[in-house]
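The following blocks contain the structures, represented as structure tokens.
Where a number appears in this text, it was derived from the coordinates with a stated rule and is not lab data. Because the structure is predicted, anything quoted here is derived from the model rather than measured. Cβ atoms are built from the backbone, for glycine too; each structure is taken alone.
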Structure I
Amino acid sequence: MRFEIPADKKLVHESIIPIRWGDMDAMGHVNNTIYFRYFEIVRLDWFYSIGAAADPAAGSGPVIVNAFCSFLRQLEYPGEVKARMYVANPGRSSFDTYVTLERTDEPGVIYAEGGAMTVWTDYAARKSAPIPDALRALIA
């Protein structure tokens, strides 16, 4: 089953991620688990850049409740990945994030695309909480 990312989304961040030798598996391509790591890297880069990273001391922050990836082409070492992160569908406490991965030496050729639902969470209560106004303004 291939998940499609929606056309109606907002680009919020880009990161360049080096492909490491250790990212490859015995088949000579980047292991499928690493694609999720690349998604995590761009998502965390964005959260830190806007001051919304997970911080238990702050009392609330983002939690990923599901994730998916459609593997379209094999990434291989050496090289760099351009990860583009998008947001869509903001609700009271959640929003969707989507990521596309392409090699920097092949602009526009998508190697993988995926996403995750992010829920703003009250860490102490272990329950969803309203998305802060400043974050909502960025994802609206």
Structure II
Amino acid sequence: MDNATAAAPKNRPVVLVAAVALIDADGRVLIAQRPEGKVMAGLWEFPGGKVQQGETPETALIRELREELAIDTQESCLAPFTFASHAYDDFHLLMPLYLCRQWRGTAQPLEGQALKWVRAKALRDYPMPPADRPLIAMLRDLL
């Protein structure tokens, strides 16, 4: 085995997770804190979740927002913005990030997570998973 082969990353499954930056009328972004007992507990992230077999990222987000936050939106309100591609130890995360400014209902923490509305420039003050961190500058530039 040569050095190039030894340095090659191990095969990791690719996990598709859809996330959304919910933006309120004041230009703040909603972030959720991962609850105790979950991987990366205590870190803040954009709402969303794994895309299940047969789902599009948009339908996964609509489902996740209903299940996690008790809010409803529709596909036409989800605007693709950017994506994250990050190699964790056990998997490679591919995460499209959408923007959403319209939904019905008030966000409620249905899964034990803490929620905060934060100005984009203050997002860097919250510890986030490595895949989420590069998205902060892009949101700050937009908002």
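One of I, II was used to compute mean count of other Cβ atoms within 10 Å over residues 22-29, and the answer was 14.9. Which one was it?
Working through the options, I get structure II.
Give the label, chosen from I, II, of the structure having the highest value of Cα Rg over 2.2 N^0.38 Å, for residues 14-69 alone.
Once Cα Rg over 2.2 N^0.38 Å, for residues 14-69 alone is tallied for I, II, the winner is I.
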